[in-house]
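Next come the structures, one after another.
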Structure 1
Amino acid sequence: MSIAENIAAIKAKLPGNVRLVAVSKTKPVELLQEAYDSGQRIFGENKALEMRDKHTVLPTDIEWHFIGHLQSNKIKYIAPFVSLIHSVDSLELLKAIDKEAAKNNRVIPCLLQVYIANEDTKYGLDDAELFALLDTLQTQPLANIALYGLMGMATFTDDKAQVQKEFGHLAALFNKVKAGCNLPEFTELSMGMSGDYKEAISEGSTLIRIGSDIFGHR
C-alpha cells in the first residue's frame with residue numbers, strides 16, 4: 001500500500017477526537033511530502049536538527065511535534081516553530097524551553113512525559129515527580145510554556161493486558177491532574193504507537209504516534 005493508503009486506513013479507524021502524528025524521524029523529505037499531499041499535517045520528529053532542516057524545506061502549515069528525548073542545548077533549533085513538545089521529563093527542561101520560547105516571543109505547548117513502562121530504556125517522570133513538578137509550577141509559573149497534557153510509552157510487549165493497564169494508569173493520572181490543577185489547555189493525552197494504538201485509544205488517547213504503519217519499517 002502507498003503512504004496515502006496507509007494514512008487513510010489508519011484515519012478510518014480513529015474516533016473524531018483522536019489526531020494522528022505521522023512519525024517521520026529518519027525519513028527523507030520526499031516521503032513526508034507524499035504524506036502531506038495525502039492530507040497529513042502533523043509530523044513527529046525526535047532529533048532537533050533533523051526537524052529544523054525538514055521545517056525549512058517543507059510546507060509552512062505543517063504542525064511539527066517533537067517526540068524524542070530533548071537536550072537543553074538543542075531547544076534553540078526548534079523553539080521558533082515547534083507546535084508541541086511531547087517529551088518534557090524534568091522541571092529543568094521545562095525552564096530551558098521557557099527561556100528559549102521567551103527569546104522567540106512565543107508560548108510553546110508542552111506535554112509532560114510520564115514513565116509508565118516496565119523498561120529501563122524509557123524516559124519520564126514517575127507519579128510523585130509529576131505532582132511535585134506541578135506543585136512547583138503553581139507557585140513559580142513559567143510564562144512562555146503551556147501545559148497541554150501528558151505523554152507516555154507502554155512496555156514493548158505482546159501482553160496486551162499489561163499495555164492496557166499502563167495506558168489506563170496514565171489516563172487516570174491525566175484525569176487527576178485535569179481535575180486538581182487550574183490548567184485550561186490541559187486536553188491532550190499522547191499515547192499509542194503502531195503496535196498498541198488501539199489499546200491507547202480505548203483508554204482515552206487524543207494523539208497517536210504512528211511511524212512504521214505509515215512509512216514502512218526501517
Structure 2
Amino acid sequence: MNKFDILLWDLDDTLLDFGQSENHAITSCFDHFKIPYFKEMIDRYSTINLSYWKRFEKGEIAKKEVLYGRFRQLFQEFGIKNIQPEEFQLLYQEELGSTFFYNDDSFEICRKLSDDFNQYIVTNGIVITQEKKLRLSKFDQIMDGICISEKLGFQKPQAQFFEKCFELIGNVDKEKVLIIGDSLTSDIKGGNNAGIATCWYNPKKNECQENVVVNYEIDSLNQIFDIIY
C-alpha cells in the first residue's frame with residue numbers, strides 16, 4: 001500500500017532547472033537590447049531576483065513589484081539607461097518560458113508515478129511563463145492538475161494557496177498528501193502551513209537553516225520512490 005495518494009510537485013528548481021532557464025532568458029534579453037554583460041552582472045541579477053521572490057513569499061511586496069522592481073534595481077546598479085523595466089520584463093517572461101531543462105530525469109519519474117499517484121504542479125510562477133514551460137516540457141500531459149499562484153490569488157507558503165489547490169483536487173485526505181520542493185521557505189513551510197507531509201529536494205545538500213519541519217529529504221529525485229512506496 002502506498003504511503004501517499006497525492007503528490008504536489010514544485011516546478012522551478014525541483015522538476016526543472018530554473019537556473020539554466022534564467023541564464024538563457026536574461027542573456028537573450030541583454031542581446032536583444034544590445035546591453036553588454038558579464039558574469040558578475042548575470043549573477044547579480046539572479047541574487048536580486050531571488051530576493052524579490054523571497055519578499056513576495058513573505059507578503060512584503062506585490063507580484064507587480066517582483067516583475068518590474070528586480071530589473072529596475074539591476075538597471076540602477078549597472079547604469080543601464082533608456083530601457084524601460086516593463087518592456088524588458090515582457091521579453092524576459094517570453095524567453096523564460098521558451099526553454100526548459102529537466103532535473104534528474106524528472107519527466108520520466110513523474111510519468112512512471114502517474115499510474116499509482118495523482119500528481120499536481122504547485123508553483124508561484126507567472127501564468128504565461130509556467131503554462132508555456134509545462135506545455136513544452138509535456139508535464140501538462142501527465143499531471144492531474146496545475147496550481148499557479150497568480151491564478152489562485154494566493155502564493156506558497158500561504159495556507160490559502162493550498163486550500164485552493166485542495167478545492168481543485170477534491171476529497172483530500174491530508175495525511176495522504178506529500179509536497180516535494182526545493183524551497184524551505186516556500187514549499188516546506190507551505191506544506192507545514194497546509195498540514196501535509198513535506199519532502200525537501202536538496203541536491204546541494206545544504207543545511208536546513210529555517211524553522212520548518214522536513215519529513216523527508218532527498219538529493220536526487222530518483223530517491224522519491226523509496227519514500228512513497
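Starting from the value 0.98: which structure in 1, 2 was Cα Rg over 2.2 N^0.38 Å calculated from? It was calculated from structure 1. A value of 30 for percent of Cα pairs over 23 Å apart, for residues 16-127 alone, calculated from one of 1, 2, originates in structure 1.
Using the calculated result -14000 for helix-only ellipticity at 222 nm (-39500 (n - 2.57) for each DSSP H run of 4 or more, over all residues; to 500), pick out the matching structure from 1, 2. Only structure 2 yields this read-out. So Cα extents along the principal axes in Å, for residues 120-207 alone, computed for just one structure, reads 42, 25, 21; which one of 1, 2 is that? Clearly, the read-out refers to 1. If Rg and Dmax of the Cα atoms in Å, for residues 80-143 alone computes to 15.2, 54, which of 1, 2 did it come from? Computing Rg and Dmax of the Cα atoms in Å, for residues 80-143 alone on every structure in 1, 2 gives 15.2, 54 only for 2. Each of 1, 2 could give relative contact order in percent (Cα under 8 Å, 6 or more apart), but the derived value 19 comes from 1.
Bear in mind that the values in this text are calculations on the coordinates, not laboratory data. All values reported here derive from a predicted model rather than from experimental measurement.
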